[in-house]
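**Q** Structures for review follow.
Laboratory data are not the source of any read-out in this text; all were calculated from the coordinates shown. Since this is a predicted model, take the numbers as computed values, not measurements. Cβ atoms are built from the backbone, for glycine too; each structure is taken alone.
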Structure 1
């Protein structure tokens, strides 16, 4: 069973190399593969930059919201203490 798998794999690798290094079409095929790899890399980088920007903005929003809640709580406590401290 292992021998058959090895033979099949060898034939597949050989066919792939013959396809890529064909004297007539090999250069064009290799260029296409290179161009697709470069395009995929650029696309992945753009996606990662967008996701990074999204998560950064989301985190900043949460921080701003938390600060707002704490500031509102402090303001309410100060107003309450000011009302209690006033003589009636």
Structure 2
């Protein structure tokens, strides 16, 4: 999925906590909790693994892109979940 530069500028500072909150708002449910990662499943069958490290609050661009590909959110979903603004 390709996002506009405006969207990426807003997402590049997203924290694991913000992403997890948005996943839960969208109906994802924590499936398995492992030491440094959490697996979330959506009733539609989508699955995403969130790497959650206490020392690191944000993600590198490549990992962030991969996460959003797995989650499957379009820009309208990110607006609805208040991850980005217009």
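**Q** Taking -33000 as the value of helix-only ellipticity at 222 nm (-39500 (n - 2.57) for each DSSP H run of 4 or more, over all residues; to 500) derived from one of the structures shown (1, 2), identify that structure.
**A** 1
**Q** Using Kirkwood radius over Cα pairs in Å, for residues 12-51 alone for the comparison, can you identify which of 1, 2 gives the largest number?
**A** By Kirkwood radius over Cα pairs in Å, for residues 12-51 alone, the leading structure of 1, 2 is 1.
**Q** Given 1.00 as the derived value for FRET efficiency 1/(1 + (r/R0)^6) of positions 4 and 68 (r between Cβ atoms, R0 = 41 Å, to 0.05), which of the supplied structures 1, 2 does it correspond to?
**A** That value comes from structure 2.
**Q** Next question, about the same structure. Given a value of 111 for volume of the Cα convex hull per residue in Å³, calculated from one of 1, 2, which structure does it belong to?
**A** Structure of origin is 1.
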